[in-house]
1. Compute distance in nm of label points 7 Å out along Cα→Cβ at positions 13 and 69 for each of P, Q and report the one that scores greatest.
2. Match the computed value 0 of helix-only ellipticity at 222 nm (-39500 (n - 2.57) for each DSSP H run of 4 or more, over all residues; to 500) to one of the structures P, Q, and report its label.
Structure P
Amino acid sequence: MLADRQGLVRVRAAFAGSVEYRVKVGEPVWAGRSLVMVEGDREVETFSARNAGVVLECTVAEGAEVEKGALLLVLDEATGS
């Protein structure tokens with residue numbers, strides 16, 4: 001999860017599974033804040049913010065099944081403090 005030149009971080013699923021969001025669109029977050037969890041057949045991964053920012057977009061429905069590489073969330077670190 002690295003920010004692009006505009007300070008946007010795009011969180012993608014590392015494997016197929018179901019999605020559980022820990023944040024909402026527009027919510028400010030801090031470094032270390034849990035953002036989203038993906039639960040697969042044999043593994044669970046939780047993505048946390050590396051820096052402060054604001055959640056711009058949650059791209060799939062809560063509980064949706066996603067494939068590996070699916071875009072899950074967009075975070076704007078440029079607005080973080």
Structure Q
Amino acid sequence: MIEIFSSPNCHACSHAKVLLEEMLITLGEEQINWREVDILKEIDYAVAMGVLSTPAIAFNDKLVFTRIPSSKELHTEIMRILKH
């Protein structure tokens with residue numbers, strides 16, 4: 001499961017979401033579950049995950065990126081979780 005943590009009116013969050021969506025389309029998104037977490041609506045969960053700023057991306061309940069990752073970094077991490 002991939003979770004992208006975002007906040008309203010966050011331009012970087014929109015960019016990170018597009019990057020993730022494009023990567024999932026390329027890899028075959030039906031293989032991967034993901035969701036967007038609005039930190040204003042789920043603040044307790046975001047804090048529990050260690051999210052201090054947006055965008056942030058977690059894989060299988062582990063915070064991995066606290067910024068927009070490069071395409072290569074995102075691809076590497078998605079491939080890692082697909083192998084498990």
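1. Numbers: P: 1.3; Q: 2.0.
That would be structure Q.
2. Working: P: 0; Q: -13500.
Computed on structure P.
Computed from the coordinates by the stated procedures, all read-outs in this text should not be read as laboratory data. Predicted, not measured: the structure shown is a model, and the values here were computed from it. Cβ atoms are built from the backbone, for glycine too; each structure is taken alone.
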